[in-house]
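Please go over the structures that come below.
Please treat every number below as a calculation from the coordinates, not as lab data. Predicted, not measured: the structure shown is a model, and the values here were computed from it. Cβ atoms are built from the backbone, for glycine too; each structure is taken alone.
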Structure 1
Amino acid sequence: MASRARVRAPELVGKGGWINTGGKDLTLADLRGKCVVVDFWTFCCINCLHVLDELRELEEAHRETLVIVGVHSPKFVHEAEHQAVVDAVARYEVEHPVLDDPELATWKQYAVRAWPTLVVIDPEGYVVAQHAGEGHAHAIGALVAELEAEHGAKGTLRRGDGPYVAPEAVPGALKFPGKAVRLPGGGYLVADSGHHSLVELAADGETVVRRIGSGDRGFADGKAEAARFSEPQGLALVEGRPYDVVVADTVNHALRGVSLATGEVTTLAGTGRQWWQNSATSGPATDVDLSSPWDVAWFDGRVWIAMAGTHQLWSFDPEAGTVQVEAGTTNEGLVDGPAAEAWFAQPSGLAVAADGGRLWVADSETSAVRYVEAGTHEVRTAVGTGLFDFGHRDGDAAQALLQHPLGVTVLPDGSVAIADTYNHALRRFDPETGEVSTLATDLREPSGAIVDGDEIVVVESARHRLTRLRLPEEAVQVEAAAHRTQRPATEIAGGTLALDVVFTAPTGQKLDETYGPATRLLVSSTPPELILEGSGADTALRRELTLNPAVTEGVLHVSAMAASCDADPAIEFPTCHVHQQDWGVPVRVTKDGTDRLALVLAGMDQE
C-alpha cells in the first residue's frame, strides 16, 4: 500500500447533535481503531440519496471494521431544522450515526465543496482519501480492504460492533408516503414509500383496504403479497392495458405495472441498475437502465417520467415497449428552450393540463415550476430562477419564490396547485394572471395532492397521512421570505481564474481513451455575465476563465466527467467506471482572493 502524508482528521462537530447513537455524542477518539467513511450529504440531493444506497453494501461487507458517519450539511433552510434531519434519516433508512451540522462547521473544516463528498479516515485517525460525487463505492471498498490488512498487521485495527443505535419504530398505516391517485371506484392508491409498498385506502383516506407489496425492500414481481418495491413514489392511472397503474419505483430505478383487479405486479421498464453516463438512452424498456424515476404521467400518447437522477424527462411507450429521453441534457440547472437543450434539476412531480396541452413539472432543486408544450416539447419556466434562490414569497411569478417543491396538481380552473414541500405549504400558480398565492400552510413536507370534487387531498409525507382541505376562494396571507444557499463563498482575485478538476483513477485503473477523450468539463455561471471567456464544454479538465470585473459575486457551475478502466492488459474484459460530479461554487471577488480553483473529481490517495 502506498505511503501517505499524515493528515489528521478534524473533529466532527455540529450544533444539531447526533442521530442514531442512542443519545451519545461521538468523537473521533471513539472511532479509533475503525476504518471510517464520512459522508457529507443533504437530504434534498438525489446524488446523496444514491450514495446512501451505495453505502449499504459497503456497510454490510465490512460490518466489523468499518463505521460510516453521515454529516448532514444543509442546502435549504428547511434542511437546517433538526426534526427534518431526523425525519430524513428515518425516511431513507440510514443505519449509521449521523451528525446534524446545520451551520456547516465540519463541512468547512474538511474543505468540502460539493454534495455528496466522502472522506476516508484510517484506524489511527488520519485522512487517506476524498471522493466527490457518487459511484465510488468500488474504490472505497478496495481502500478499506487495504486498510484492514495494513492495520490488522500493525495491531491498530479494532473489530466488533460500531456505535449505531437503531431508533424506535413508529407504528402506522403509512410511512413517509410519496404520491397518490384517486381510484375510479372511489378511494385512493398511495405510494407508501417508507413501507416499500402501495396501499389502497377507502374514501375516508384512512381505512386500509389492502396492501400491494410485501413491505420489504426489494425488486420482485408477482402477486400482491409477494411483490417487492424500493421507495416507490409516483403513480399514474392508464387504460386498456394488462395493468391499471404505472409506478415510479424510485430506488429500484424501474417502472412497475399493477393490476387493480388482481394486485399482480410486473416490471415495465428498467433493469434495477442505475443509469450512468454513456449508458443507452433509448431502446427496449426492460433493457435500458433508469435513474431514480420520481413521478409518472400520461402525456402526448405515452407515459412521461420525471427522471430525477439524471435531471431529465424520459418517456415509456407501452405499445412499442420502449423508453427514450424526451427533454434535458443531464446537466443540472434551469435552462429553457428546445427539449434537447433544456436543463432540469431533479424533476420530481408531473401533472397534465385538462386539455392535454401542457405537462407541468415540479423541478425541485431549482425551486421551480416548469412546463413542456405538447407537440413541440418546448420547455418553459413559470416560477423559479435557479439552483440557489428559494423562499416563500407570493405575487407576480417573476418575483415569487418556492422551496424545493415535489408535486404539482392541475385544479378545475386550469391553475396549478404546488406541493411546496420545504415551505410546508400548498401554493397556487395562475397561468392567466401570472400570480402565485398560498392556499394552505402548516402542512408537513407535502409531496403531492389530488383533486376530489371541491376538495383537495394533500399527501403530508412527514406526517404520514392524507389531509383533506377545501379549495378556498381566497389565498392565505403569509409573511414573505427569500433565501440564498448559505455556503461559504470562495474568495477569488478576479481577472483570470485557473480552474483545475483534479482526477486520479482508482488504484488499478487508468483513463479509458479507447474510443476518444475520457474526460469532459462543462462550465457556466450565475449570473451568466460573471464569465466573459471560458464557459461551455470541452474535454480538458483544466480551463482558464476570464471573469467580469463588474460582477463581484456569483456561482460557478462546474460539471466534470472521467472514465476509467482496469489497467492490467492481461484482463480480457476490463471493468470500467464513469466518474461524474457537479459543483455549484459560490465565489466572491476580493483583492486577496486566489487565482486558482481546484476541485477533486475522484478519490485520490494523498502521497
Structure 2
Amino acid sequence: MSVADTESPAVYHVRPLDINRRIIEVQCRIRSPDPAGQVLSWPAWTPGSYLVRDFARHVLSLVATDRDGREVTLRKTDKATWRAVPIVGELLLSAQIYAADPSVRGACLDRSGLFINGASAFFRIHGLENERHVVHFSPGDQAGVESWEVATTLARLTGAEWEFGAFEAASYEELIDHPILVGAVSRDEFTAEGVSHAIVLAGSHDADLDRVTSDLATLCGQQMRFFGGAVPISRYLFLVRLNGEGFGGLEHRCSTALVCHRDDLPCVGATAADSRYRKFLGLASHEYFHLWNGKRIRPAEFVSHEIDREVYTRQLWVVEGITSYYDDLMLLRAGLISVQAYLEALGQLLTSVFRTPGRMRQTLEEASFDAWIKHYRPDENSPNSQVSYYRKGAMVALALDLEVRLRTQGRISLDDIMRVLWRTHGDAGHGLAEGVFEEIAAETSGLDLGDFFRAALRTTQDPPVGILLAQFGVRLNMRRATGHGDAGGTAGTPNEAARVWLGILIRSDHGRVIVKHVLDDGPAQRAGLVPNDELVAIAGRRIGTASLAEVTRRLRTDQPVEMYLLRREELLRVYVTPAEAPRDTCYLTLDQQATGDALSRRQQWLGFSGE
C-alpha cells in the first residue's frame, strides 16, 4: 500500500473485469471501519438528473473480507444499503457491477472503453463522507485495455497524464462529481482565458477535431467573460462518447459528459455549421454554462446533497430554464452561429412550448417540483398534463430579459442579474433559497417584478413574448405545421394553410404508424383514438409512415373520414373529422421596418445588429 493510500481512510480500486459480460469491479479498503458495523450504500440518483435511478440494482455481487482474507458477513438493510458485522482492523469490500448504461448517468463498458458516472459505481462509506478518498484505476487483465487512456478531472496522485494511476477527492461528494472516461480516445487540448481545457472523444469518427476545438475555445471564452472573468476551475474536460444514437449531457463541477451521434460533428472540409453541429455546440454550451448556473448557483435544497432520496425544489427553472435560454444565445454572441440560425432555434423552442397543452395545466414552479415523477418519467399523456421547465423556463427567461431591458432603457438585463447572482451565491457558496432569485432580480433592476413572476411562475399564462420581441425589432409569426416532422423555426411552405389536423403525434415502428400521443380536445381524441393504436387505413387506403403525409394531405376539414386501426390485436373502425391545423408553429423574423430604439435594443440583446 502506498503512502497516499495509508493517509486515506477509504481507498478504491476500479478495473474492467469482463468486457464481454460488461462487468466492472470496484473494491474499497476501509482502514478503520465503524466498530458498530460499517454501513455502505449506493446513491438513488445523480446530481443534475432528477429521477430515482436506484444504482444499486446493477450490483451483481458484493462481498466483504477482513485483512486476513476471512469473509465478513454483510446484511442488506434496504434496497441500496448494506451493513457489515463489527470487526477489528481493515475491511475490504468488493463489488461487481453490470455496466451497460449508454447514457451519461451510469456506467458503460464495452470494447471501445469504459465510462463511469461516479454515483453509479462508487458506493458511499457511511461516516467517511467528508474524508479524503483515493481511487486507483487499473487495466485489469482484459486484452487491449492496457493501451487505453484515462480522462478525468479527479486530482492525479500517480502516473503521467492520461495514464492509469491513482487519483484523489476531498470528499465523497467530490468523488462522484468527476466522471471518468477510459478508452482508445482521440483528444485535443486548448486554452480559454488562460484556463486549460480538453475535448476527449470515445468512438470512431471522422470529425474535424481542430475545428471543434477552436469553436469550443471561442465558446468557453465567451461564457467566462459573461461572468466577468470569474472562473471557478483550473482545468475543464468535455468527455464525449460518440454513438449511433442518443443525445444528451450531464454537468459536473469541472467537466461534462456528453453523448451524441458521430455525424453531429463536422467532418474535415465542411465549412458551414449545419443543424446537427449547431445542436452539438448548443449542448456543449448548455453544459458549460452549468459550470456557474447549476453547479455553483444552485437551489439551497441541493446544498445538503442527500442523494438517497428525492430532494424537492421549485427552482429547477432557474437552473435549467435560464441555462436553456443562454445556451444558443452564447453561440450567437460568440459568433459561432448567425442571427438567422439563432432566431430559428429560438422559434423551435417557442414552438415546442406552444404545442404543449400541458402548459395550461401545470405551472412552471409545479413542473420544477414534480420533476421526479413527471419530467423524467414521461408517458403517453405527458403533452396534455405537464410542461418542460427547460423550455417553458427558457421562454420565461427570454421574457424576463426583454422586460428588464425594456423597462430600464437597456441599463440592466438578465445578464446583470446572473452576474450578481454569481457574486452573491455562486462564488460565495450560498445556496439559493426559494424567492431569492426574484428578490435579486428586483434589486438589481430596480423594478417591481412581482406581477411578472406571479404570472410566469405560479400561473399557466403564456409570457407575452410576441409583444416584447416586437419592441426589439423581431416579429413572432405563427403558422400551421406542414407535417409531423415540422419543428418550427422557419416560414414553412406556401401550401401549409391547406393542411388538416388529426390531433395526434406518431412514431414509426418498422414502417407501421403508431399513435404516440393523443392531444386533448383534438379530432382523434373525440373519435376515441388512444395512445399505442396502430393506424392501418384512412379513407380506404392502407398507410405506413411513408404514405401517411400524402393520405392526410388529401383529407378535408369537417368531412368525417373512415379510419381502421389495431388495438391490442383487435381491428377497429372509427370515424374522425379532421380539423384545420392550429397555428401553433412559431418562426421569428427581423422587422425590416424597425428603426431607432428597437434596433439599438436588438443589438444590445443579441450582441449583433443582425443586418
Structure 3
Amino acid sequence: MKKLLLGNAAVARGAYEAGVKVVSSYPGTPSTEITENIAKYDEIYSEWAPNEKVAAEVAIGASIAGARAMSCCKHVGLNVMADPVFTVSYIGVNGGLVFCVADDQGMHSSQNEQDSRHYAQASKIPMVEPSDSSECLNFTKAAFELSERFDTPFFVRLSTRVSHSQSLVELSERANDELKPYEKNIPKNVMMPAMAIKRHVVVEERQKALAEFAETTELNTIEDNGSEIGVISAGIAYVYAKEALGEKADFLKLGLIYPMPEKKILDFAKKHKKVYVIEELDPVIETYCKSLGIEVIGKSEFSLLGEYTPAMIKSVVLGEAPAKSAEIGEDIPVRPPVMCAGCPHRGTFYVLKKLGLTVSGDIGCYTLGAVAPLQNVDSVICMGASVSAAHGMAKARGEEFNKKLVSVIGDSTFMHSGITGLIDIVYNKGNNTVIILDNSITGMTGHQDNPTTGRTIKGEPTRQVDLVDLCKACGIDHVVVADPFDIKNFEKVVKEETDRDEPSVIIAQRPCALLKTVKYTGHCEISADKCKNCKMCMKLGCPAISVIDGKVVIDDTQCNGCGLCINVCPFSAIEKKD
C-alpha cells in the first residue's frame, strides 16, 4: 500500500517496520514529528526524555538489552547527546541502534546552522541521508539492519526540507521484533580505559569494512545521462540539483554519506570533464573528493550559508540567469515574529523592561522577548545557559550589577538543563534571581508534554515534578509563584527578589494561551471616550493591538480576551466584551 507521508512520519514508519521497540527523544524542530508519530504505534515504547543526553542513554541501554532502539533530535540536540554517542561508537550494539538528527539549513528555528556530518566523522559512526519520504522510510530500515550487521550505531541525517515535505512511500509489514539474547559482556560494554583501548581497535577494523561496503551498497547510486558534467550530491541538495539540471548532468547520489566510497567516486569523476559537488552548509563531500586528488567545483561557486535553490544551481552549472520573480507594485512591511495574543510571557517581559533589568535569556518562545517593542533579552546561547551565564555575568561585574540581572527560562528548558546551573549558583554563593516561565507545556516545538506537566507522550497521567520543591531541594530558600498578568504584584515580586542578598526563584505561572484547556472568552475593546492615546498598551507588543489613523485599536479577530492590556492601561480605557 502506498501513502503520502511527511519525511518525519516516514522515518517513524521505517522504525515501526524495522521492529523497533524503544524510542526516547527530546522535542526539537525539525525533528519533533518523528517521535510524535512513533507514539501512535502501540508496539513501540516511546517517551519524551528531559534532554537529548538522557534520551540517547535510554536508547543505548535498550540496545544493549537486545532491543532495536532509536533517539531523535535536532542538530543542536546532538551537541547535548554527544558524550554517550561518542562512547557507544566503541561499544557497538546488540539490538540495532539509530540516532536521527535533523539539520536546519537556513536556521528556520535554530540558533546556529551546524553541519551534523562532522559528528559522523568525529565519532566514526556511519551516516545515511535520505532525500525524500520514501528514502526516509527505507534508509531508516536499512540503518537498523546495517547497525546490527556491522555492530555499530547509525546516524540518519535529515534536513528541514526533507523532514517537513511529503512524498509517496510504500508501506510494509512490521518485522519480527523479538529481543536479541542478552549476555553479560564486560570487555564490550564497560568503557573503562583498559577495555576502551581494545574497542578502539575494533572501531578501526569496522571502518575498513564499512569503507568496502560503501563501494557496493545500493544506497549510493549513479544516474548516467551521457553528460560531460558530473554532479556528486546527497539529500535535499540532490533533489534541487536534479530539478535544476535534469538530464543535462550525470549524478552520483550518496545515500551513505559516511564513510564515502573512494573507488566509486574516482571512477565517476574520470568519466566527466567537469565535476560539481553540490551540498548545503560545509564542504564535507568536496573535501573528501579533493583528498582523492579530484578537481571538483564546490564552495568556490556555491554558498557556505543557508539553503540552495534549483535556480541557484542552474545559474552556477549551466550559466543560466535566474528567472525574474514577479514584482509587487508596493512595499510590503516586514512582519517580525511575535508572541501570540494572550502569551503568558508578555507580562513578564513588560515588567522586566519597565524595571530596566538585564535579562539572560534562553531557548523557547520567550526568546521573542528580544524583539521590539519588548526588546529586553540581552543574551541567548543554548538550552539552560540563561542560568549559568547570568551567574558568570554576576561574578564578573559584582553584586550591584547582580541586583539588576535576571535569568528567564521555560519550564521544559529548566528540566532540560537549567537545574544544574541553579545548583551552581547555590553551591558557589551566587545570589542571582531566576525566573522560570511556567506555561504548562513545551511551547516552541508544538505543545509536547514534559516532566512538569504530569502527562507522558501518550497523554497518560504520571508523577508531576513540583518546581517549588525542586528549587528548594537545590538550595533555594526563596521560591515565589506569581501570575505575570497580575502586573502590579509581579513587578513587586521581581523588585523584592532581585533586591535579596541570596539566590531566589520566581515561577511565572500562567498556561500557554494556545492550550486546549485555556478558555479565554470574548475580546477587549478600547473606549474612545476614556482613551488618552498614551500608547502604553502598544508597549506590550500584542499582535491584536495596533495604531490606525493615529488611534490605538484592538482587532477583535486576533484578540482572545486575555485581559493583559486591561491591567496595563492607566486610564481604564480598555474593557472586556463577551
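Numbers at a glance
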{"read-out": "Origin of the value 16.8, where mean count of other Cβ atoms within 10 Å over residues 10-17 was derived from one of 1, 2, 3", "value": "1"}
{"read-out": "Among 1, 2, 3, structure where mean count of other Cβ atoms within 10 Å over residues 290-297 as derived comes to 26.8", "value": "1"}
{"read-out": "Value -7000, calculated as helix-only ellipticity at 222 nm (-39500 (n - 2.57) for each DSSP H run of 4 or more, over all residues; to 500), assigned to which of 1, 2, 3", "value": "2"}
